1. Name the one structure among I, II that Rg/Rh (Cα atoms, Kirkwood Rh), for residues 146-185 alone of 1.07 was derived from.
2. For structures I, II, calculate relative contact order in percent (Cα under 8 Å, 6 or more apart) and state which one comes out highest.
3. Using the calculated result 37, 29, 16 for Cα extents along the principal axes in Å, for residues 130-217 alone, pick out the matching structure from I, II.
4. Which of I, II yields 1.00 for FRET efficiency 1/(1 + (r/R0)^6) of positions 66 and 154 (r between Cβ atoms, R0 = 30 Å, to 0.05), as computed?
5. Taking 1.1 as the value of distance in nm of label points 7 Å out along Cα→Cβ at positions 58 and 138 derived from one of the structures shown (I, II), identify that structure.
6. Upon calculation of helix-only ellipticity at 222 nm (-39500 (n - 2.57) for each DSSP H run of 4 or more, over all residues; to 500) from the atomic coordinates, which of the structures I, II produces -7000?
7. Thinking of I, II, which structure, once mean count of other Cβ atoms within 10 Å over residues 106-113 is computed, gives back 17.0?
Structure I
Amino acid sequence: MSLPGEAFLAVWNDVPEEFEDEFNIWYMREHMPERVAVPGFLGGRRYIAWERTFHRYFALYPTQTLAVLDSAEYLARLNAPSPWTQKMFPKLLNYMRGACRIVASRSEGVGGFITAIRLSLLDATLGLEKSASTSAAAEIHGLDGVTGVHIGVVDPEVTGIQSMERQLRTAEESFDAVVLVETTSRRFAEEAKPTIEETLTALPNMAPNRTSAIYGLAHLFEPPSA
């Protein structure tokens, strides 16, 4: 599997152009290693869509369980931001974050590109039906160039935990679920779009409004070996 564990944290943001270089260095040298050092985090990935001016940056952190994202160890990290983090977090724009429980996942490895599709549900309390999500993931996974499909449903309570880091950021938008489709090329990602859209539209409890973007993999970070 390219996405281990039972849950993941998905994060989007932008940053003013004059801070982009420092932001990217901070994320690579400090922020992601700090996160992945928390027990239960199974790695981290950074994606960038340089052509975008909205939600240019996307980060993905698989975790052993959803409880990891509400654990004492993770909260301790969130409540002790480093000086560098205290400097960078207030500069982040259009911040969006979701702690997601995986309801379906099919994979043959890590793709160089990922399509991230945020979903709205007619009734967020009902989530996504597991059997329907599994069938949808299998259908999308069968498309040319697709290496992995992962569907997660946001847990609002875990996502909304309060911390010192959260106080440093601007207000966050919310979403109900996300579909992540990994591909070997941007062309395959573009070609898969119509079928993905048709498949998602047929899912029970699916609202029509959703947002998608294609990102290129910039950094894959794995936990240090024990």
Structure II
Amino acid sequence: MMKILMVLTSHDILGESGKKTGFWLEEFAAPYYVFKDAGAEITLASPKGGRPPIDPASDAEGAQTEDTHRFGSDEAAQAELANTAILSSVTADDFDAVFFPGGHGPLWDLSEDPDSIALIEAFAAQGRPIGAVCHAPAVFKHPKAGDGQPFVAGRKVTGFTNTEEDGVGLTDIVPFLLEDMLKSNGAQYHKGDDWAPFVVVDGLLVTGQNPASSEQSAQNLLALVEARGAAA
């Protein structure tokens, strides 16, 4: 059975704005069901463990999707989310792939979390697929490749654009702009139209630009896991 790790933020404060943040519900729910419906065994983890914070804006009526409604009536999935493992307790050896849902939270905690950094480096070293959507490519701020260069240096990636950040009015609130960070780390940054699905696959790395890219990102990660399994 495929084993997939999903890593969620534990951070719930939106900078100095006085507002709440967390992970974006659609970016968790859509991939969760892509993996679940494919028969994967899913483990949820977060830096602090327990229930990770949902960005309230992503739980509002206007942000609901078929997958978030499905999650809302899925008691088993809600129980899993309420009891995420502490990130420091999981190891890459136990999983076929890792997926990071976005939301603004990861900009603050996962981007700087030593366990997340070590996990990404381990997955990469072992040739296991890595996926991240929307703001979650923030987790690639510090991981290094085997040659000591930034993990994303020379890789094709995407993530939440500067213009999308401006569109939600948070350019001056976030600790860094994701697009700028990826470029400064030497990534070959690509983007599609704002808010439209756009996914980039480079080897075993899958990145999605925004919430609309969540399902496709998960499907591409799943395809990499299945191809790797078939080749084994």
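Rule-based calculations on the coordinates, nothing more; no lab input. None of these values were measured; they are calculated from a predicted model. Cβ atoms are built from the backbone, for glycine too; each structure is taken alone.
1. Details: I: 1.14; II: 1.07.
Structure II accounts for this read-out.
2. Details: I: 29; II: 21.
Largest calculated value belongs to I.
3. Numbers: I: 44, 30, 20; II: 37, 29, 16.
Computed on structure II.
4. Values: I: 1.00; II: 0.20.
Attributed to the structure labelled I.
5. On the way: I: 2.5; II: 1.1.
Here the read-out was taken from II.
6. Values: I: -7000; II: -9500.
Considering all the candidates, the number was obtained from I.
7. On the way: I: 17.0; II: 24.5.
The read-out was computed on structure I.
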